[in-house]
Structures are given as structure tokens and as C-alpha cells.
Structure 1
Amino acid sequence: MTDRAAKYFTTKATERDRAVFEAGLALGMVVHQFTGIPLRSNEDAEMLERLIERSILSQPYRTRAKVAIKRRFDHKPEDPYDYSTLKTSDLDVLVEVRYGRFVVRARLRRVEELDFNLAYIEDIEEV
């Protein structure tokens with residue numbers, strides 16, 4: 001694997017470190033780029049799920065992305081001011097990154113037990 005940007009990272013950063021770093025960047029991008037988007041319908045949510053997945057996969061080393069948006073639409077079609085905005089708590093995001101010999105699966109979702117929208121590492125494998 002050739003990474004043109006590797007020379008900018010400390011030599012102390014391992015392939016495993018970079019895989020975890022890239023996964024964290026992907027989840028942070030989702031939160032900071034997509035929350036606040038207006039949604040009115042299930043169709044809006046479905047289109048946004050696919051768009052977020054494609055955005056994740058556009059970034060380096062992302063090999064898999066799955067996005068689910070909690071459906072909470074009971075809007076009145078006749079009221080143009082009745083819509084929702086996407087909140088972090090509405091998101092369940094899975095991202096998989098492969099960097100060198102390592103695959104990291106990271107997740108962002110609402111964890112009710114913690115009363116928090118948690119980004120965390122689900123798994124790290126050496127392949």
C-alpha cells in the first residue's frame with residue numbers, strides 16, 4: 001500500500017493507529033456535516049442515508065458504510081413550516097476502514113444506557 005500522505009504522520013503512528021484515526025474522522029464528518037439538515041419524510045431520510053454512505057466511501061481507506069436514520073416523521077403536508085432537522089441521536093452509522101494490514105469497524109449511535117450519542121470502535125482486525 002502506498003499512502004502519499006504518510007510522510008506527514010509521525011513514524012510512531014502504526015497502521016493500526018491510522019486505521020482507527022481514519023474511522024474517527026469519518027464518524028466526525030457525519031456528525032458535523034449532516035446534522036441540522038431538514039427532513040420531512042421517510043423518502044428524505046432514505047435519500048440522506050445513501051448520500052451519507054456515499055460521502056463516507058468517497059474518503060480514503062473507507063471500505064464499508066451503513067447509515068440508518070431514525071424515522072420520526074408525522075408532518076402535516078399542508079404546513080410548509082412543519083419539518084424536522086437531523087439530530088445526532090437520530091443516526092446509527094457503521095464505518096469500516098482498511099489501512100495497511102488493519103480493518104477497523106467503528107460505530108456512532110445513541111446509547112440510552114449512557115444517555116449519550118457515542119462514537120466507538122466495535123472491532124479491530126489484522127488481516
Structure 2
Amino acid sequence: MTAPETRPAYQAMSVSRLSKFLSDTDEPTRWRLVAEFLKEYRWEPRETRHELLADEPPGTGDDRWDVLLAALAEHLTSRDGRKAPAWADQRHLRRFWFPYNTPAARVDAFVHAPAAFRSRGVFLADHELDVA
């Protein structure tokens with residue numbers, strides 16, 4: 001008789017774990033990983049999901065993505081009525097970054113980027129963060 005198979009309990013992706021995945025992949029996959037993170041975050045109970053943002057993520061090897069993670073952490077905690085994690089305060093770009101860099105996308109992002117992103121120099125329209 002064999003022992004029953006044990007499966008690890010589901011655990012939503014933290015921003016720290018997301019950072020590790022982002023450091024080792026291409027741009028399109030990075031966006032899919034961010035979308036997956038956002039989906040998992042939204043399914044977590046509101047009173048505990050800030051824990052997914054608490055630990056400072058390691059660097060991805062790309063300052064733009066490191067700053068995007070800080071903006072994301074501040075944006076999500078703000079939406080939940082919480083203060084951003086302290087580690088997020090340190091991350092800002094010296095030069096603006098428009099991840100979707102077409103003329104129309106730049107205008108849209110310049111007008112509609114959430115404050116947490118805009119203040120760090122990341123111009124990403126708020127609808128780009130809407131994941132089902």
C-alpha cells in the first residue's frame with residue numbers, strides 16, 4: 001500500500017517571488033508574470049494580501065522593472081487603504097519609462113498613469129493594470 005500523495009498548499013505569488021521570476025526572462029513573459037501576480041493578489045483576502053508586498057524584492061537586473069515593482073506595491077496598498085511598504089520609497093527612475101512606447105500609448109499613459117507610477121517615472125496607463 002502506498003502513502004497518499006501530499007500536495008503543497010496553494011500560496012499566492014509575492015512581489016519578492018515575482019521579482020525573481022522577472023530577472024530571468026524576456027519582456028513579453030515579464031508582462032504575463034505581472035498579470036498573473038495581479039490576478040493572484042486580487043483573489044487574496046483584502047485583510048492579508050498586503051503581506052504579499054511586505055518583503056523587499058531582490059533586483060531584477062533592470063532598474064525600470066525594480067521601480068515598476070515599487071510602484072505596483074504602493075498602488076495596490078493604496079487601493080486597499082494601507083501605507084506602501086517602506087522598501088518602495090527608495091525606488092525611482094531618473095529618466096521616464098513608457099513601457100508601451102507608441103505615440104497613442106504614451107499620451108494615454110501620461111494622462112492616466114496612477115500616481116504611484118507617475119511619481120516614480122513609470123508611465124503606464126491604469127487600464128494596463130486591470131487584469132480579470
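Every number here is computed from the coordinates shown, using simple stated rules; none is lab data. The structure presented is a predicted model; accordingly, all values stated were derived computationally and were not measured. Cβ atoms are built from the backbone, for glycine too; each structure is taken alone.
Given that mean projected area of the Cα convex hull in nm², for residues 20-83 alone, derived from a single structure, equals 4.2, which label among 1, 2 identifies that structure? Each step should come with its number before you reach the end.
Details: 1: 4.7; 2: 4.2.
Checking each candidate, the match is 2.
Quick check: -13000 is what I get for helix-only ellipticity at 222 nm (-39500 (n - 2.57) for each DSSP H run of 4 or more, over all residues; to 500), calculated from one of 1, 2. Which structure matches? Please list the in-between numbers first.
Values: 1: -10000; 2: -13000.
Structure 2 accounts for this read-out.
Quick check: 19.2 is what I get for mean count of other Cβ atoms within 10 Å over residues 12-19, calculated from one of 1, 2. Which structure matches? Kindly include the intermediate steps, with their values, before the conclusion.
On the way: 1: 15.5; 2: 19.2.
Of the options listed, only 2 reproduces it.
Thinking of 1, 2, which structure, once Rg/Rh (Cα atoms, Kirkwood Rh) is computed, gives back 1.06? Don't skip to the answer; put the middle values down first.
Values: 1: 1.06; 2: 1.03.
The structure behind it is 1.
1.7 is what came out when distance in nm of label points 7 Å out along Cα→Cβ at positions 28 and 116 was calculated for one structure; which of 1, 2 is it? Could you put the intermediate results ahead of the total?
Details: 1: 1.7; 2: 2.8.
Comparing all candidates, it corresponds to 1.
Which structure, out of 1, 2, was relative contact order in percent (Cα under 8 Å, 6 or more apart) derived from, given a value of 22?
On the way: 1: 26; 2: 22.
It was calculated from structure 2.
For which of 1, 2 does FRET efficiency 1/(1 + (r/R0)^6) of positions 60 and 108 (r between Cβ atoms, R0 = 30 Å, to 0.05), calculated from the coordinates, equal 0.75?
Working: 1: 0.95; 2: 0.75.
This figure was derived from 2.
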